[in-house]
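Next up: some structures, all given as structure tokens.
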Structure P
């Protein structure tokens, strides 16, 4: 290992090699790689591993608990200067046990929620908080995550770094929504609020809604007649849905909700902004880092079907919707591309190497 050409390892929760196959930017977006594909431009030798680098058999992998999939990836870490990933809480213990010199950097997808959710259990909370404090750095995708970790969990602010999520502005190219009809909602994260969205659909029977989600997202809910639900789509088919939509609804639970990621809907938000698709979003705290109300999108109150209905009527005015959409696209191109994320991560990584 050398500081002149540092070796960076990304550990991923899911498989990348088969899910994202073909030509990057054309066949799939680079967003799920979190800037990995650009790090070489900054002099960092970066690659990734997932559980399929340990076992080739899908049958074996399917029987492994999530935690063990990550523990087994620890075998690769010692050969790298720095390891980066969102589930490294399962690996950080081994840094101490084996006295690894490798720097550990957590990508904070749900650390805040995990800490809050486990606070009632004194020992479990203390355990998680202690090991969270052992990371060399924690990359947060929103300033609200940093403030919460410092003020409510007493983590060291000097170890916390804000790096905005990046989107693939080449894959999600601008679209022409002038004659589009569908109101689109996308997302399988448990932080989505499809119950309120369905209330909106019932209030607006003249509108046509398309929802892409997981079965668990709407379990027990009655789907209105004007809502078409699809359970997961290949990325190319999802892109076609974006092109047929006139606006996107990003309706989530509030920031106190104890399930889903800390910044629920963040990837979909940036994909829609990149596509130049008008957006109505629940007023999550992380939005302040990415888009302004009445500037790049419209925000709504949590669990407020009447507010959402009113905002849909506003975005049905095409000229205003287009103004918001192009402003959103411009902001992604200037601030939130995957290459920009790589540039910001390079700064964080270099401080540790």
Structure Q
């Protein structure tokens, strides 16, 4: 005969499981809040989230950080702690362990070292804390970011179209690309995309005029030096189009060009991220592919809340991009419109 205590225990467990299932089932559909999260996404809950990011001084990272905190504050039901890892895999692990110790509900990773991604995934999986990532793909984890290949191609096509308009169809410019191969597949796709975009506009663009410039950890100072070295292999009067892994590194490449004493009329540069709008307005950059960094939190927070509530999140949540030039900056950023 089954005792009354055993029956009571079984019923209690069943009730607990039922309540947990109902809690997940009652959670709002996170996809309805992508890009526009509100308090309704929380459905009466409060979420504590950790956000690891690669820098606390790079321009794009600063805008992402600011936007993340603004999004959480506007929602009123999300608390976010931001820690920087300075592109150091060891620091990435230290930050993640801090989030684990504080028993956060979910974590968002914006670190940029591809080699650190598998370890980050293992750490969070062992802790049973949901993880979403941006900037670098983390195996088996939802990736919330732009389509890097398309972003690169957008920049390359924009550069070549303007080169043909400005210099004529008979000019074959050199293409300098500030690469970040250690950033993994996405960084490689982004920078290879420049060459793809150039060829979309000018088929059979000579590969001999394509020059790779390592950014060595996306360090503007090293990028500047490496660009100066690359320029020594190019004729002084040559037309040059270029782009770096982000705006900071693209500007560093432009500054190296200036320091070489070359004619600025023979240069066109398009960056990535559109975090330095003033450099577009000044003409230092012809343009930049906008990722709208201020909005990253509006995509990352709903995605990680979806995971917390056991909802399906796709492998890639694609963020919008567009090419900004002096002509259209004001359309997207009225306060920064170029005069």
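Derivation of every value follows stated rules applied to the coordinates shown; laboratory data play no part. Values in this document were obtained by computation on a predicted structure and should not be read as measured data. Cβ atoms are built from the backbone, for glycine too; each structure is taken alone.
On distance in nm of label points 7 Å out along Cα→Cβ at positions 287 and 311, which of the structures labelled P, Q is highest?
Sorting by distance in nm of label points 7 Å out along Cα→Cβ at positions 287 and 311 in descending order puts Q first.
With distance in nm of label points 7 Å out along Cα→Cβ at positions 151 and 175 derived from the coordinates and found to be 3.8, which of P, Q does the value describe?
Label of the source structure: P.
From P, Q, which structure was P(r) over Cα pairs in 20 Å bins from 0, in percent = 30, 49, 17, 4, 1 calculated on?
For P(r) over Cα pairs in 20 Å bins from 0, in percent, the value 30, 49, 17, 4, 1 is produced by structure Q.
Out of P, Q, which structure matches 2.9 when distance in nm of label points 7 Å out along Cα→Cβ at positions 47 and 215 is calculated?
Q
If helix-only ellipticity at 222 nm (-39500 (n - 2.57) for each DSSP H run of 4 or more, over all residues; to 500) comes out at -14000 when worked out from the coordinates, which of P, Q was used?
That value comes from structure Q.
Consider the structures P, Q: one of them gives 1.4 for distance in nm of label points 7 Å out along Cα→Cβ at positions 95 and 319 as calculated from the coordinates. Say which.
Answer for the origin of the read-out: Q.
Supply the structure label, taken from P, Q, corresponding to mean count of other Cβ atoms within 10 Å over residues 87-94 with the calculated value 16.8.
It must be structure Q, since only it matches.
If P(r) over Cα pairs in 10 Å bins from 0, in percent, for residues 127-166 alone computes to 32, 57, 11, 0, which of P, Q did it come from?
P
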